[in-house]
1. Out of 1, 2, which one gives 0.05 for FRET efficiency 1/(1 + (r/R0)^6) of positions 114 and 338 (r between Cβ atoms, R0 = 25 Å, to 0.05) as computed from the coordinates?
2. Which one of 1, 2 has helix-only ellipticity at 222 nm (-39500 (n - 2.57) for each DSSP H run of 4 or more, over all residues; to 500), as calculated from the coordinates, equal to -10500?
3. When volume of the Cα convex hull per residue in Å³, for residues 194-601 alone is compared over structures 1, 2, which one is greatest?
4. Computing distance in nm of label points 7 Å out along Cα→Cβ at positions 74 and 458 for each of 1, 2, which one ends up highest?
Structure 1
Amino acid sequence: MPAPSARRILVTSALPYANGHIHLGHLVEYIQTDVFVRFQKLRGNRAIYLCADDTHGTAIMIRAQAEGRSEQDLIAAMRAAHLADFAGFQIEFDHYGSTDSAANRRLCGEVWKALRDRGLVVSRPVEQLFDPRAGVFLADRFVRGGCPKCGAADQYGDSCERCGATYGPADLVAPKSTLSGATPEIRSAEHLFVTIEALHGFLEAWTRSGALDPPVANYLAGHFLCDPLRDWDVSRPAPYFGFEIPDAPGNSWYVWFDAPIGYLAATAEWCERHGESFDAWWRRGAGELAEIHHFIGKDITYFHTLFWPAMLEAAGLALPTKVRIHGFLTVDGQKMSKSRGTFLLARTYLDHLDPAALRYYYASKLSGGIDDIDLNLEEFAAKVNADLVGKVVNLASRTARWLEATGLSAAYPEDGGLFARAAADSAEIAAAYEACDFARATRVIMLAADRANAYVDAGQPWKLAKAGPDAVRKLQDVATVALNLFRQLAVYLAPVLPTLAADAGALVGGPIRSWEESQTPLVGRPVGPFTPLMQRVDTKQIEALLAASRAEAASPGEFAMDTPGPSPTAGTDSGAALAAEPLASTCTIDDFSKVDLRVARIVAAEEVPEAKKLLKLTISLGGDATRTVFAGIKGFHEPAKLVGRLVVVVANLAPRQMKFGVSEGMVVAASGAGAEGVYLLSPDSGALPGMRLH
C-alpha cells in the first residue's frame with residue numbers, strides 16, 4: 001500500500017486511434033509511460049495509468065462502411081487487438097476506456113458548457129474541402145498537399161512537418177484526399193470555433209510554469225504565442241462519426257475536441273469502479289490535487305500545450321503538472337517503410353522476438369527529450385545480448401546452481417563494497433527515472449553490472465566447485481554475493497523489465513515490491529532452481545521479422561488501411577538527387593586526413609535576423625570550451641529543437657570572418673539537387689562530444 005505521504009500521480013498516454021493496429025513507433029510512448037508508472041509504484045507512490053481508444057472521425061466512418069459493419073463493431077474489434085498488443089509488451093493500464101462512451105459524452109457536454117459560459121464559442125461559415133468520391137468533408141489529416149508557406153510537398157492539412165507552419169487544409173497547394181486520391185472540392189458549411197486568444201495571457205504563463213521543458217516552451221513562444229492565437233475549429237457537419245453537439249443539431253464535435261476529454265472520462269470510469277472521487281483528481285478547489293503527467297509525441301504538441309490547457313482552464317479543471325514529449329521512431333536510420341519491411345507491427349514483433357528486449361532497447365535510448373530515436377536492428381541485437389544476457393542474466397546463470405542445495409550464506413560476505421556502492425547508486429538511478437532519462441538510468445545500472453561480473457570473474461566459482469570440500473564455504477559466499485548483486489540489478493530494472501524482476505523474485509527472495517529492496521542484501525534464504533531468464537537475440541529472428549513485415553505490406557486487406565496512404569504527389573527515395581549531382585574529383589587518403597571531423601553538441605542556437613539562411617550555433621567539443629559556428633540551415637531546422645543535439649563538425653577549418661561574426665568551424669549536412677531540405681548528420685548512439693570520425 002502507498003505510504004500516507006505518497007504522491008498521487010495520474011498518468012496518460014496519447015490515445016491510439018481505432019483505425020489501425022499498434023506499431024513499434026506507437027510503442028515508444030506506451031513503453032516510456034509504462035516504465036515511468038511502474039517506477040512510481042515501486043517507489044511507493046500512488047500512480048494510475050489511464051488510456052483509451054480514440055474512436056471518432058471520418059476515417060472510422062469510411063472504414064466501417066467499406067467493411068460493411070457498424071462503427072461500434074469496428075471499434076470493438078480494434079480495441080481487442082490493441083489490448084492484446086499492449087499486454088504482449090507488458091504495458092499495464094489501470095483503466096483503458098473509449099472516447100465513444102457515455103462518460104466521455106457527458107464530460108464533453110460539461111466542458112462545452114463551460115466554454116459557452118465563458119463566451120469563447122463563435123459560429124461562422126467555413127470553406128472546407130469535400131471529397132466528391134467519398135462523399136464526406138475531409139478532416140485535416142486526410143488531406144495532403146504542398147505547404148503554402150515553404151512549399152514542402154506531401155504535408156498534412158493542418159501543419160507542415162518541415163517548417164512548422166499551421167494553416168487550414170484549403171490553403172494547401174494541389175491538395176489530394178488520402179481517402180480516395182480525388183482532388184477535393186471547396187464547399188461552405190457553418191462551423192463552431194473556440195476563441196482561445198482570450199486565454200493568451202494564461203497560456204503564456206502556463207507554458208512557462210515548468211509543465212513544459214524549456215525548448216518546447218521556447219518553440220511555442222516563437223511560433224504561436226508571438227502572434228494572436230487562431231480560433232480553433234471544433235465542429236464538423238454531418239455526415240461525421242462522433243457526438244452530436246447538443247446545442248448545434250446536425251454538427252458533431254471534431255475528434256480533437258473529444259479525444260483529450262477521454263483522459264477525463266477514463267478517470268471518471270476508474271473512479272466509479274474504485275469508489276473514488278473524480279473531483280479529487282481533476283477539480284480545482286476540491287482539495288490537494290494530484291499530479292497529472294501527459295506523455296505525447298512531438299507531432300501533437302500544439303494540441304496538448306495550447307488547446308487542451310485552454311479547455312481545462314475554462315472548465316475549472318486541473319492543469320497538467322508535466323507534458324512529457326518524445327520524438328519519432330526511425331528504423332535503421334530511416335522512416336518506417338512498408339516496402340523495406342520496417343513498418344513493424346507490434347503483433348509481428350511479438351511473433352518473432354522477446355518483448356523485454358524492445359522494452360530495454362527503447363529505455364536505453366529514451367533521454368526524456370524530444371529527439372527522435374532510432375531502432376538500429378544490428379545495435380538492438382548487440383545491446384540486448386551484451387547487456388541483458390551477457391551482464392545481468394549472466395550473474396545468475398553462472399552462480400545460482402551452486403546455491404540450490406545450501407541457500408544463501410547466513411551472513412552477507414565481504415564483497416569489497418560492491419553491494420553498498422550499487423545501493424548508493426539508487427539516488428542517481430531514481431532521479432533519472434523521475435526525469436524520464438531512462439538512458440542514463442540504464443547506463444548507471446550496467447556499470448554496476450560490469451562491477452558485479454568482474455567480481456565473479458575474479459572469484460571463479462566454477463573452479464571453486466571443483467576444488468573439494470575446503471572450498472564449499474568460499475563458493476557459497478561468492479555465489480551469495482553474485483546472486484544479491486543480480487537481485488539488486490533486477491530491482492533497478494523492474495520498471496523496464498517486469499518479467500525479469502518476477503523471475504528474479506521466484507529465484508530468490510520472493511516478489512520485488514519496493515525500490516528499497518535494493519538497499520539491503522538477502523542472507524540465509526533458499527534459492528530456487530535456475531531456469532533460463534532471457535534468450536539471446538538471433539539475427540535469424542530479425543530476418544524473419546523483416547520478411548514477415550514485407551509479406552504483410554504486400555498482401556491486401558486490413559493492413560493496407562492502418563494509415564492513410566501517401567499522396568500522389570509524395571516524394572520518393574529513388575536516389576535521383578544523388579544521380580543529379582556528380583561526385584567530386586578523387587582525393588588521396590592524405591588529402592582526407594587533413595580534415596578533422598569531430599562529434600559536437602549544440603548547446604545554443606539562435607536565428608540571425610538579418611541573414612536569410614544562417615543560424616548561429618554554439619557548439620561544444622567536450623569540456624568547458626565552446627565555439628561559434630554559422631550554419632546555412634535556417635528554414636530547415638528550428639533553433640529550439642537543435643539544442644542538445646549531437647552533430648558532426650569540421651573542427652580544423654580556418655576561422656572565417658563573416659558579416660555577423662566569426663565562424664569557427666562547419667557543421668556537416670546533406671543536401672542536393674531535388675532534395676527538399678538540409679539534413680544534419682548525427683553520430684550513432686554512444687558517441688560523445690570531442691570524438692574524432694575515422
Structure 2
Amino acid sequence: MADLGSITLLLAVALAAYAGVGSLVGQWRHAPEMLLSARYAAYLTPLMLVVSMLVLVLAFVDHDFSLRYVAGNSNRAMDPWLTWVAFYAGNEGSLLFIAAIFSGAAALAIRLAPDEVRPALPFTTAVLMAVTVFFVAVMMTMANPFYELPITPPDGQGINPLLTHPGMFFHPPMLMSGLIGVALPFAFAIGHLLGGQTGDEWVDTARTWGLVVWATLTIGLLLGAWWAYTILGWGGYWAWDPVENAGLLPWLPLTAFIHSIMVQRRRGMFRMWNIALIILAWGFAMYGMFMNRGGPVPSVHSFGQSTMGWVFLLFLGVNLIGAFAVFFWRYNRLRSAAPLESRLSREAAFLLNNVLFLMIALVTLWGVVYPLVTDVFQGVIVTVGRPYFDIVAGPIFLALVALMGVGPLLPWRRASGGGLLRLLRFPIIIGIIAAIIAVALGARAFLPALAFGVCGLAAAGILREWVRGTQVRHTRGEGYPTAFGRLIMSNRPRYGGYIAHIGIVLIAFAATGSSFYSVQDDFSLAPGERAALGSYEVEFLGSTATPKPDRIERRAQLLVYKDGQPLEQVEAGFAFYPAFSMAATRAGIRQTPVEDLYILASEFTADGRALFRIHINPLVVWLWIAGPILVLGTVVSLWPERQRAAAALPAMRAVPAAG
C-alpha cells in the first residue's frame with residue numbers, strides 16, 4: 001500500500017507540472033490540443049492525491065506502523081474517531097491534505113471558469129499548478145508520509161494530547177483549506193495580468209472564490225477559538241498567539257479585498273488596490289504556513305514543527321517578488337475607470353475600510369516579528385503580549401465596526417453633509433441608547449461603553465436598510481415576511497454582506513463583554529465544600545479516576561448554584577498522557593446568553609481535595625452564534641439569481657473544450 005501512495009504522489013506532481021507547463025506552451029503556440037490535454041492533467045491531479053489520502057487513512061485504520069508517519073502519530077489505544085485527526089496531525093499528512101484539497105479546488109475553478117476569463121485561463125492554470133507542484137514536491141522530498149521504517153515497531157507513539165478534541169476534526173482542515181485557498185483568487189488576478197486583459201474580466205470569479213475562501217478561513221479561526229477555550233485550560237479563546245496571528249493576517253487583507261472588489265465591479269475603481277490586496281493576502285497565507293512548519297516563534301498551535309520552514313519562506317519570497325513584478329509590469333493598465341469624486345461617498349468608505357484592515361495587519365505583523373528583530377540585532381528576546389495587540393489593534397477594529405454601520409448608508413459618488421446626518425440619525429441614536437444601557441448594566445469604563453455603543457450603531461445601520469427596503473416593498477402590496485425575503489433575494493451580494501456584518505457585530509459584542517468583564521478566582525475544595533464567585537456557588541461533590549490504555553482521566557463532579565438555587569451538575573477535569581507527560585484539559589462550562597460559568601480542575605490531592613479555577617466570562621456564546629450567521633451571509637451572497645443561473649447554463653454548455 002505504501003508503494004501505491006508513493007506512486008500516486010509521483011503521478012500527481014508529474015500531472016500538475018505538465019498541466020502548468022502545457023498551459024503556457026499551448027497558449028504561446030496557439031495549440032488548442034495541448035491546452036485541452038493540460039486541462040485534463042489538472043483534472044486528474046486531485047484524483048491521484050485523493051488515492052494517496054485514502055492509502056494513508058487506511059494505514060492508520062490498519063495500524064500499519066511500518067510507516068514512520070503512522071507510528072509517530074497513532075497507537076492501538078487511540079480512539080477510532082481520532083483517525084482523521086491523526087491523519088493531519090503532522091507535516092506529512094497535513095501537506096498531503098493541503099495538496100489534495102487545493103488541487104481539487106483548482107480543478108473546479110478551471111472547470112467552472114466563465115467565458116470572460118478564458119483568454120487568460122492558461123496563465124491562471126499555470127499559477128494554480130505551480131502552487132500544487134510546490135506542495136507535492138516538498139512533501140515527497142522532505143515529509144513523505146509513505147516513508148517506511150527499517151524495523152516495524154509493535155505499537156505507535158500516539159497522537160498529541162492537545163489534538164484529542166472534537167474541534168480538531170474540523171478546525172485544522174478548515175484553517176488549512178482557508179489558507180491555501182487564498183491562492184485561488186490570487187491566481188485569477190495574476191493570470192489576468194499575465195494574459196494582458198485590460199478590463200475587469202476576472203473580478204466576478206475572484207470575488208466568488210474570495211468569498212468561499214473567506215468563509216472557510218473565518219470558520220476555521222472561530223473553531224480554533226472554540227478549541228482553545230475548551231481544551232487549553234486558560235479560560236480564554238484568543239491570546240494573540242503567533243500562530244493565531246498567522247491565521248488572522250491573511251484574513252485581514254482578504255476581507256478588505258472582498259469589500260473593495262465590489263467597488264471595482266460596480267464603478268471600475270480600486271483596480272490597483274485589489275491586485276495589491278490579494279497579493280498581500282496570499283503572502284500572509286504563505287507566512288501562516290511557514291509559522292506552522294518550523295517558524296521561529298514557538299506556539300501551542302504549531303502542530304507541525306520541523307526544519308522545513310526555510311523552504312516555505314523561500315517560496316513566500318519568490319511569490320511576492322514575482323507577483324509584484326507582474327503588478328508593476330502591468331501598472332499602466334490598472335488605472336481606475338473613474339476618480340474618487342468625494343470623501344463623503346460609499347467609495348471613500350471602502351477606501352477607508354482598506355486602510356484600516358491593512359493597519360491592523362501591519363501592527364499585528366510587527367507584534368509577531370518584533371521579538372525576532374530584537375533577538376537578531378540586540379541579542380535580547382522581547383515578549384509582545386496581549387496588551388500590545390489590545391491597545392493598538394483594538395481601537396482600529398472598533399473603527400471598522402463603526403464603518404460597517406456608516407458605509408452602507410452612504411450613496412455612491414458623493415453625499416451632502418446634511419443628507420449624511422439624516423441618514424445617520426437613527427444609527428447614532430441607537431448607538432447612544434446601547435451605550436447608556438451598557439452603563440446602566442455595569443459598563444462603567446469608557447472603552448467598553450463606547451464599544452457597545454458602536455456595536456449598536458453598526459447593527460442599527462444594517463437594520464435601517466432592512467426596514468427601509470421592506471417597507472418600500474410592503475407599500476407595493478407585499479406582506480412583511482414576503483417583502484423581507486424578496487428584499488434579501490433582490491440583491492443577494494449586498495444583503496448577504498449585511499447578514500455577515502451582523503455576525504461580525506456579534507463577534508465584537510462578545511469580545512467586548514468577555515475582554516472587559518471576565519472575573520476569576522482559585523479555590524481548593526474538599527468534597528461537600530462550596531466556592532462562591534459573583535452570583536454563583538459551586539459545590540464539589542467528588543471525583544473519579546478512570547485509567548485508559550494511553551491515559552488517566554480525572555473528573556470532578558460539581559453542582560452549580562445561582563442566587564442560592566441549584567441549577568445543574570457539571571464535570572471538569574483532564575486526561576493525563578504519560579507518554580507525552582502532558583495533560584489535555586476538559587473545562588466544565590455552563591453557558592447562557594448572558595455569561596459562561598467556566599470551571600477548570602487542575603489538581604487532585606491524595607486526601608480527596610481538588611484545586612479549581614473558576615471564571616465568569618460574559619457574552620461568549622455570541623461568538624459561537626456568529627459563526628453560522630457568517631456562513632449564512634456568505635451563502636446568500638454567493639447564491640445565484642434564478643435568471644442569471646438559467647442564462648449561465650447554456651453558456652456553460654457552449655464553452656469550448658480548449659482555451
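Values in this text are rule-based calculations from the coordinates and carry no lab data. All figures in this text were calculated on a predicted structure; none of them were measured in a lab. Cβ atoms are built from the backbone, for glycine too; each structure is taken alone.
1. Source structure: 1.
2. Numbers: 1: -10500; 2: -21500.
Source structure for this number: 1.
3. Numbers: 1: 255; 2: 207.
Comparing 1, 2, the top value of volume of the Cα convex hull per residue in Å³, for residues 194-601 alone belongs to 1.
4. Values: 1: 6.4; 2: 4.2.
The maximum falls on structure 1.
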